[in-house]
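In the part that follows, the structures are each spelled out as structure tokens.
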Structure 1
Amino acid sequence: MSEQTIALVTGANKGIGYEIAAGLGALGWRGGVGARDRERRETAVAKLRAAGADAFGVPLDVTDDVSVGAAAALVEEGAGRLDVLVNNAGITGSVPQMPTEVDPATVRTVVETNVIGVIRVTNAMLPLLRRSSSPRIVNMSSGVGSLTRQTTPGSDTGPIAAAYTPSKTFLNAVTVQYAKELRDTGILINAACPGYCATDLNGFRGVRTPEQGAAVAIRLATLPDDGPSGRFFDDEGEVPW
């Protein structure tokens, strides 16, 4: 197997996911660009390669078992293992999301991508991660998923969002459960908050760049073997649950 570090980033054809892939590529890593849309995926791969990154496309719909299974097979065939998985793909869901008005179908759809999709991809990639000498998993969460911040008077946690916000709290809780199960395996798994970045997820209203948002994921992807696991971080340090 190649000694080159192998990474897979879901939802990597644009925004923060793309910048994570670019940042890992700049380290000399070989990066899988996971994305559903073929044209956008191929465009992202071409752009990354033009910048000197060793990138390859991975057709991947995190809500589909067959797609995820095929993605794992593709990574295994091309690399033989996986060193880093960044679960970045996510959606906000349709509005309104006031809890008294939200369509339960919206909540179900958001959780399917933001939580179940992460579980589906992680479990499919775990056999490949177990072949790595320093496996890392980064789950892209959000500070809005912090119950502490949500319940602190005066804390700016954005608009009420009964689908998106709880999905990130759910993802954080799932991250902790993985860390507990995998504590003796050498696999480090953490949640990351990129901050309020200008992406199409929020209509480009964010105040940070996608590149700035990618920095915390890159840091967690490159943790030393004695690094933390089952924790939640942003650029300033640990985020309270």
Structure 2
Amino acid sequence: MSATTEATADPTGGGDLVVTERTRLRRMREKGSHRRADLDAVLAAGFVCHLGVPVDGTTMVVPTGYGVDGDHLYLHGSVASRSLVQAPDTTVCVTVTHVDGLVLARSVFEHGVNYRCAMVYGIPRIVTDPEEKLRGLRALTEQSSPGQWEYVRQPSRKELAATSVLALDLTEASVKTRSGPPDDGDSEDAALGLWAGVLPVVTTFGEPVTDPVLPEDLAPPAHVASRAGRVLGE
């Protein structure tokens, strides 16, 4: 292994993920984790990630959908996508972030954000096996819309040929979270008499909006309708 990927013991005191120079927690280590369960929780709570990859001598960060199946994170896009075409054989960084609240303190310096964030590093591979490709696309679909894969028509050969799927191992990763009130409750600023606290940020699904070309009596399927009003990740 190179100096940048040499695995070491977990400095957080236990975990299942490989710790490298890229994932080693240096600042605010008490907020970090190398536990696979914590990584799984962050990934399960969303379906959009940011893929950072070198492209034509610069760095491109692309928002894209993802899906998790076992030990793999699957990403997909058009076969013409520069980010996906150049990602294989190149180390990429995938991040997933959830904002849970604005931390409003008594001073601007102490303001912050309650969040959950995961960073995954690795060299992805293009999925060529037809069965794994379908499995990856199913994971992507079910990540955002559980039940949708079986409800709708599945990809044709032509559609599969026009779609690239990347698989990234979930081995080299780290997680950081922040929760709770501001940190200046026992500081000199506490005497200012100003309000301080957390303004929660919650993302919920709305009521389904039916395609206007459909018959008026065609209701959304249960797996779609049941998500209305639910919080993302629940």
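Please treat every number below as a calculation from the coordinates, not as lab data. Remember, predicted model here, so these are calculated numbers, not experimental data. Cβ atoms are built from the backbone, for glycine too; each structure is taken alone.
In terms of relative contact order in percent (Cα under 8 Å, 6 or more apart), which of structures 1, 2 is highest?
Top value of relative contact order in percent (Cα under 8 Å, 6 or more apart), among 1, 2, belongs to structure 2.
If percent of Cα pairs over 32 Å apart computes to 33, which of 1, 2 did it come from?
2
One of 1, 2 was used to compute distance in nm of label points 7 Å out along Cα→Cβ at positions 70 and 190, and the result was 3.5. Which label is that? It would help to have the intermediate numbers written out before the result.
On the way: 1: 3.5; 2: 5.3.
Structure 1 accounts for this read-out.
Please state which of the structures 1, 2 yields -12000 when helix-only ellipticity at 222 nm (-39500 (n - 2.57) for each DSSP H run of 4 or more, over all residues; to 500) is computed from it.
Going through each structure in turn, the value belongs to 1.
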